[in-house]
1. Ranked by distance in nm of label points 7 Å out along Cα→Cβ at positions 35 and 195, which of 1, 2 sits at the highest value?
2. Given a value of 26 for relative contact order in percent (Cα under 8 Å, 6 or more apart), point me to the structure among 1, 2 it was derived from.
3. I have 4.4 for distance in nm of label points 7 Å out along Cα→Cβ at positions 291 and 363, calculated from one of the structures 1, 2. Which structure is it?
4. Where is volume of the Cα convex hull per residue in Å³, for residues 3-178 alone largest, in which of 1, 2?
5. Have a look at 1, 2 and say which one yields 0.35 for FRET efficiency 1/(1 + (r/R0)^6) of positions 51 and 243 (r between Cβ atoms, R0 = 41 Å, to 0.05), as calculated.
6. For which of 1, 2 does distance in nm of label points 7 Å out along Cα→Cβ at positions 75 and 91, calculated from the coordinates, equal 3.2?
7. Quick check: 1.29 is what I get for Cα Rg over 2.2 N^0.38 Å, for residues 155-234 alone, calculated from one of 1, 2. Which structure matches?
8. Here log10 I(q)/I(0) by the Debye sum over Cα atoms at q = 0.12, 0.15, 0.21, 0.23 Å⁻¹, for residues 99-162 alone was calculated and came to -0.36, -0.53, -0.86, -0.94; which of the structures 1, 2 was it taken from?
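What follows draws every value from the coordinates through simple rules; no lab data is involved. Fair warning: this is a prediction, and the values are worked out from it, not measured in the lab. Cβ atoms are built from the backbone, for glycine too; each structure is taken alone.
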Structure 1
Amino acid sequence: MKQIVVLGSTGSIGTQTLDVIQRMPQQLSLSALAAAGNRPQLLAEQIVRYQTRMVAVYQPEALPAVRQLVEEYSRQSGKAMPAIRWATGMEGVMEAATLPEADMVVTAMVGMIGIQPTAAAIEAGKDIALANKETLVCAGAYIMKLAKEKGVRILPVDSEHGAIFQCLQGVNSEDVHKIIITASGGPFRGYTAQQLQQVTLEQALRHPSWTMGQKITIDSATLMNKGLEMIEARWLFDMRPEQITPVIHPQSVIHSMIELSDGSVLAQLAAPDMRLPIEVALLHPERGPKIAKPLDFGALGALTFEPVDETVFPSTALARFAMERGGLFPAVYNAADEQAVAAFQKGQIAFTDIFAIVEKALSAYDRLGSTREEYELEEVLQIQEVVRKSIE
């Protein structure tokens, strides 16, 4: 029985992770939940349903409402709750991430707040099912070195990285020539730069293939998400920047590919269902029962591909620049994107301003002449403020 902690339990990945755990009671057990607290009803429902014994609420002010709802739902369901260990703030999340009885921590918190608890879990010797892109985007060199020192496995939960991970099984690393990361193209595939300037928040939140949280959905619309995935893949799979290529694949059936030194290409195909890469990460090296709808190749139709138009969507070009510069440049890329997306959500900037803000932040950091490859985790956590000042 593998004991699992889920950080970010009320988000898209968190809720689907709990669904996977519930389907396999003989193999997986839930040890603790951590969530922001901005969805108190859902969190309370999860606590009662899974009889959770340890809960961390990141926003302390949300704790009273969550506790009250747990009492109400417990009475309504007739389930007697076990004694719950409650914790709040980042300290509480860190406590959940390092729970002694846990074997694996699913890091599904969105944003840079996911970096510290992931690092703490690695320090505590926990295997990581990684859904928090920022951990490797912002602190890849630090995190991968720490994981190696602690003998910890980092297993990808992202659809694309999960696909690459599966393709690499049984393949010698020296035989891998290139990683090809697929992208649906988002809702604005084929748009001109002029058309993108008129995009609204409502339009940006209509993803053609996946149901995700707002930040990730907007990142998918700008293809910033693909840039983040390129940086993450660089660390997960120990690849050079020039070995990572994005390609548009609108059908979202091939989730990513690897090209081998002899020209062979291996691909992972499946229906768009995030529960599949989650299951693969949680159960590795075993395979679980059927969880995704099988593909009907007779009815599937054509699978098409096209290059990323980096003149319209410069996200991947900016990510490549950040990878080539190294050091804290990827953290700058991520922090600038976070701040730009937040401003777009508030109606303060236009859709295409997201690209301009990220480019401005990278250019400002480049002018500082910081080319150090080595850095401390504290420097990563401070990069948000550095970027904020550079784009004001």
Structure 2
Amino acid sequence: MFENVTPRPDDPIMAIMNQCKSDPRPHKIDLGVGVYKDDNGHTTILNSVKLAEKICNQEETTKSYIGTIGNQDFCKNILQFIFEKDNPIFQEDRICSAQSAGGSGALRIGAELIKIASPEATVWTSTPTWANHIPLVSSVGLKMKQYPYYNKSTLQVDFEEMLSHLSKKAKPGDIILLHGCCHNPTGADLSDSQWDRLAIFLNENELYPFIDLAYFGLGKGMKEDTYGLRKVTQICPEVLLAASCSKNFALYRDRTGFVAAICKDQEKTQMIKVLFGAIQRKLISMPPDHGAAIVNKIFTDHKLFDVWEMELNEMRNRIKNLRLKLSEAFNSQGASNIANAIINQNGMFSMLPLNAQQAESLRSNHAIYLMNSGRINIAGANTKNINRVAEAVLKVI
């Protein structure tokens, strides 16, 4: 049965994570794996989550299935928070959703839907993009190409080149996969004015946005981080959304996310909703309830919501403070270009101008673990070692 199975290389992120774990040096710094950590290097459970979990456990009366589209109260409450209740997409019944097994599950359901609705479409991703975007989306049989996004020389978004490339290469009906905020792996986001232009560009060129919203709330704020999504939805008649609650609720292992579609009319909305359920049925049958129940409890309990919002603000402000300190450390050593990029980026990630050999030197000689691409998770550092990160990087450049 397994005669034709051949060895496969480890996932790059998992390989570096394991390498870091086995490193005995006490001063090692793990900037590889993309999870939020506090100043002690620990990914804690939020107090709001603990309280909500306790209430859910007390109120829960059954462990029966919740259905193929999952907890619809969870989906409705978080979507109404993002878009606001009086948004026309709700009044006109133009939005449908399904709970998913994390943001990855949402992306896979969205990809399956695209394959059914537009099998000849090409899905375009940014250069670079999250490492799992291409294998995850292409696994359903969709064609994929990339558009220029991050300029590793200027350490900024090359927005004009992005639009120029898509205008020449993408055809009507193609899908443009976009990071809603806190771009992974670069941290370089589109500005509000660029989102304004992009929304019009997509609509005029009959290109369909598929927005991956994995880190909203950890960049500038919940509303600020969802500006692009709301702007695109105002202009484009059809939009796909994949979202994760792993990061902003620190529910990593509970695999909590959702997929949503904004449709042209109510009839299409009902059709897509049924399709979401059918797709999920063949993938995992039913989504897990635990994380979604916790998030929904937080959104429906004002006291819990206030606690969560305070904790989210603390996480976001800690990331901003680390960015500031790292930027100052680079600036003080004459690397103003890197300093400016880091302070202007958002969320946990930045992409430093490093090659694979330099990244390996940081791991081997300085006990600083990062991806070969130069991607670092700033939240993996702390106020005591952040200056050493800058010093080490400048030694290998």
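1. Values: 1: 3.8; 2: 2.9.
For this comparison of distance in nm of label points 7 Å out along Cα→Cβ at positions 35 and 195, the top structure is 1.
2. Working: 1: 14; 2: 26.
Computed on structure 2.
3. The read-out was computed on structure 1.
4. Details: 1: 121; 2: 269.
Looking at the calculated values, the largest one is 2.
5. Values: 1: 0.35; 2: 0.95.
Of the options listed, only 1 reproduces it.
6. Numbers: 1: 3.2; 2: 2.3.
Source structure: 1.
7. On the way: 1: 1.29; 2: 1.05.
Checking each candidate, the match is 1.
8. Values: 1: -0.24, -0.38, -0.76, -0.92; 2: -0.36, -0.53, -0.86, -0.94.
The value was obtained from structure 2.
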